[in-house]
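Student: Below, each structure is written out as C-alpha cells.
Each value in this text was obtained by applying a stated rule to the coordinates, not by laboratory testing. Everything numeric in this text was worked out from a predicted model, so none of it was measured. Cβ atoms are built from the backbone, for glycine too; each structure is taken alone.
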Structure I
Amino acid sequence: MTRTVHILAFEDDPHAAALRWALERMDVTVELSSGLAQWQKQDVAVEIGPGHIGLRGTSDVPVSVWNRRPQAPKSKPGLPEDQAFLAGEWRTFHENLVATAPQLLPSFWVNAPDAAWRAENKLLQLVAAREVGMSFPDTVMGTSAGAVRRLAQGGRVVFKAFRPHAWKEEGGLSAATTILDNDHLPDAQVIEFCPGIYQRYVEKTADIRVTVAGNRMLAVRLLGHSGSAYVDWRIHVLDKDFFAERITLPVALEQRIQALMASLGLVFGCLDFVVDANGDYQFLEVNQAGQFLFLEDMVPDIGVMRMVASFLAAGTRDYSVGQDPTLTMAAFRASEIYVALARRLHMDEASIA
C-alpha cells in the first residue's frame, strides 16, 4: 500500500523541500499544497451531510499532514468596492477550514491547525508550562511601565517582541532580544507605546534546544567554545566560537515536556530552555513550526532529518526511526534538488535555518 504524506507550505520552503527529498527516498509519496484553501493546487470545496464530511477530491487520505508553514489564502481580484467583502469571506472560509481540518481530513496532523494557531500564543505557553510544573523566568507582558520597573528591581530584564520583525526601510533593523537593567530602562512613554515581553534575566550557562517529534526528542546544548552562553544564540550559529553538542535531558524534564506538548495539543515542536547557574532548566518558549535541520550542521550525526521523516511516514506518535544512514542534510545538499533550490532562493550558506 502506497503511503502518502501531504505538506502544507510554500513551494520552496527549505524544510519542506528537504523532508520531501528524504520521504521520497523512503518510498513515501509526497504531495504539497500552499494551504488548506489551495488543497492540491485546486479550488477547495467542503462536502458535508448527515452521513459524510470531507474535502472534495481527497479520495486517498494521506497517512499524515505536515502543517509546516501554510499560507493564508488571498482574495481573487475584483472591483475595488468589493475587496473588503472578498477579503473577509476568504479569511472566514479559511478560519472554518482551520477549525475543522482534522474532521475534514482524518489524517495524523503535525500539528492540527487549531492547536498550532493557539500554540503561537506566548502567554498561553507560559500558563501551560506553569500548570505542568516547569520553571521559567518571572515575566511581564503588556504596556505597564510600573510592572516592568518592579520586575527590574530584582535584576536585569530581557525584552522580546511577540513576533519577529525587520524594518526594510532601516537597512534590516530587527526587533532583537535586548538586555535591560534597572538604571537604563526605556522611558515610561516608550514602554506604554507598544506591548512587549519582559522577562527576568537568567545568568545562564548554556542554551538548550529540544526538538520533539511524537514520543521522541533530541536535545542540544549551545554555547561558545570559551564556555560562555550567548544572549541570543541564533545570531551566532556561524561564529567560529559557536559550539553545540547532543545531550540527554533529565527524565523529569522529558516528562514535563511531553505533558506541556499534550496540554497545548501539539505532537511536534522546537523548545528553548536556558540552564541557570544552579544547573536548573528554565523554559523560554515552544515554536510549533520551528527550524530543526540546522542541528545537523552543528552535530552531523544527530539524525534529526531521519527522525522527523520517520515520524511523518509513520503517522503516529509512537514510531521507529529509519536506519538509512544516507538520509542526512549533507546528502541532501549534494543532491541536484538542493542545488536548484539554493539557486532559486539565492542561498549563500550551506545550512538551511
Structure II
Amino acid sequence: MQHSVVHHPVIAGAVMPKLKLVSFTLLSVFALPLTAELTLPKLQLAEQITLSGLSSGAYMAGQYHLAFAEQVSGVAMLAGGPVYCAQNSLGLALEHCFNKASSSPDMSAINQYLTAQRATGKLAPVTAVKDDKVWIFHGSKDTTVYPGLAALLHQQYLKWVNNDNIALITDKAFSHTFPTDNTALGNCDLSEPPFLASCNYDAAGELLKHLLGSVKAKTASSDGRLITINQHQLAPAAKDTLAETGYLYVPQSCTNGESCRLHVSFHGCKQNAASVGEAYVTGSGLNNYADSNNIVVLYPQTTASSINPFNPNACWDWWGYTGADYATREGMQLKAVHQLVQAFTD
C-alpha cells in the first residue's frame, strides 16, 4: 500500500561504552506526580550512545549520527534513504527519496553538501564516524520508501565507515514496517498503523547485536518502567518542534544504580504517541532487550502541525520543514534531541 508524503512518508566487534559515567536524577524532569513509588535513584549512563529509527526516523537517525558522531558509537536505519537525500526540498523528497522506482538522488551534490558542513563545524568530523557500527535494513516489498534507496545509503556510508562495520539487509520480503517476532502483531505484508508487524524476524535484536557486538537474550516481558518526560523542560529547542511529552524506558537494573547505556529510538511518521498511543514505545522489542542488557531507551516524540510548518503526520524533519539547516547541528530538531540526550548523559 503506497502513501503520499503526508500519509506516513519517510517519513527503524563489540562497541564498548566509554568508561566515563554520568549521574542523572530522574525526579527533576519527569512530568509525573512525585509519589514515593516513583522516587528513583540516579542513572549511571555511559557517555557513548546508539541510535535507531524507522522511515522518517531512519532519516533522522542518520542525520543525528553525522551531526553528533563524537557521542555516537552506532546507528541502525530501517526503511530510509541517504542522509540529506531531499536536499532541503519537498519536491526532491517526493521525486527521489520516497516511493518511486525511478528515484535517483544526486549523491554527488548531497555528499558535497555534507563535506562542506563538516568543514564549517556543523557536522561532526568524518574521523568521528569511521569506527562506528552501521546497520541498514529495508524490506523488499516496501512500497512506501523505494527499497533501492538502501543501497545508496550503504554506498554513502562506505565513504565514511570501515566496511566491516556496516551491515546491509535487503533480502526480507517485508512491507514498510518495523519487523518483529511478536506473533500478536499484524501481517508483515501490510503497512498500517502502528507500523509494527509479525514477521518472524527480530529487528530489535538484530540491530542491537550489530551495534553492541553481542547482547543477552531478551526478556519475555518488560519489567522496567516507561516514564513520561517533559521534552520542553529538558530541551529548550524542543518547544517549537517536538511534542511536550516524550518517553524514557528504564530497566530495573538501571533504576538500581547499575551502569547502563543509552539508546535513542526515532519513530516514523504517524507512529508518534499522539497517533498510535504507546504502541511503538512498548512494541518493537527494544525494551525487552533493554531489560537484559542494561539499556535505557529514549523515545523522543514529534508533534503534528497543519501549518507553519506543514507536518500533519508528525514526521521527523528529513526534507527541511524546520529550516535549511535541518540536517546539521543547527537544525531545530537535531538540536532539541541533542539537548535531551545531554540532559541524561552530562
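Student: Out of I, II, which one gives 4.2 for distance in nm of label points 7 Å out along Cα→Cβ at positions 155 and 307 as computed from the coordinates?
Tutor: The value was obtained from structure II.
Student: Assign the value -0.32, calculated as log10 I(q)/I(0) by the Debye sum over Cα atoms at q = 0.08 Å⁻¹, to the correct structure from I, II.
Tutor: II
Student: Given a value of 2.0 for distance in nm of label points 7 Å out along Cα→Cβ at positions 83 and 315, calculated from one of I, II, which structure does it belong to?
Tutor: Values: I: 4.3; II: 2.0.
It must be structure II, since only it matches.
Student: Please state which of the structures I, II yields 2.9 when distance in nm of label points 7 Å out along Cα→Cβ at positions 99 and 147 is computed from it.
Tutor: I
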